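Enquirer: Presented below are the structures under discussion, each in the form of structure tokens.
Just so it is clear, none of the values below were taken in a lab; they were calculated from the coordinates. Because the structure is a prediction, the values reported are computed rather than measured. Cβ atoms are built from the backbone, for glycine too; each structure is taken alone.
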Structure I
Amino acid sequence: MVYEKVRSILSEQFDTDEEKITLQTDIKKDLNADSLDVADLLTTLEEEFKVEIEDEKAKDIKTVGELVSYIQGRS
């Protein structure tokens, strides 16, 4: 459930096909996200999943899989 929702949000925010987003997708490299894109994404995810993604931890999250795992661990 978390993965599907994260994938949907990423697809919409980065205007890319959902099928191209996998757990191994690198958010910055594969989706061409800059720091502002990442900040917007984190805000959207925090609101959607009612979690707080700490700035220090956010810096370590590189892939969709890492992001999903973090959210699942906080929910």
Structure II
Amino acid sequence: MKDKKVIENLDLSGLNCPLPVLKTKKKLSSMSSGGRLFVICTDQGSFDDFKYYCDYSGHKLVSRERKEDKICFLIERK
């Protein structure tokens, strides 16, 4: 998942709910509007959690995909 606009990366492998969403929320709050965050998780529940979080918060979930035991998200800050 390569995109020239990705400016931050966050590897949350090994963390379980609710930590992946909470740490993502904290990271996004320190970023500028329009900034993009690439997140890697291993918690399988995060696949839906991140969609709900983005829908609720207004951030754009640009993409989400499963790659073996990891889930990758690209989120654009509102």
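Enquirer: Matching task: -19000 is the computed value of helix-only ellipticity at 222 nm (-39500 (n - 2.57) for each DSSP H run of 4 or more, over all residues; to 500). Pick the structure from I, II.
Expert: The correct label is I.
Enquirer: Ranked by distance in nm of label points 7 Å out along Cα→Cβ at positions 7 and 23, which of I, II sits at the highest value?
Expert: Structure II gives the largest value of distance in nm of label points 7 Å out along Cα→Cβ at positions 7 and 23 among I, II.
Enquirer: Suppose you compute relative contact order in percent (Cα under 8 Å, 6 or more apart) for every structure in I, II: which one lands on 39?
Expert: I
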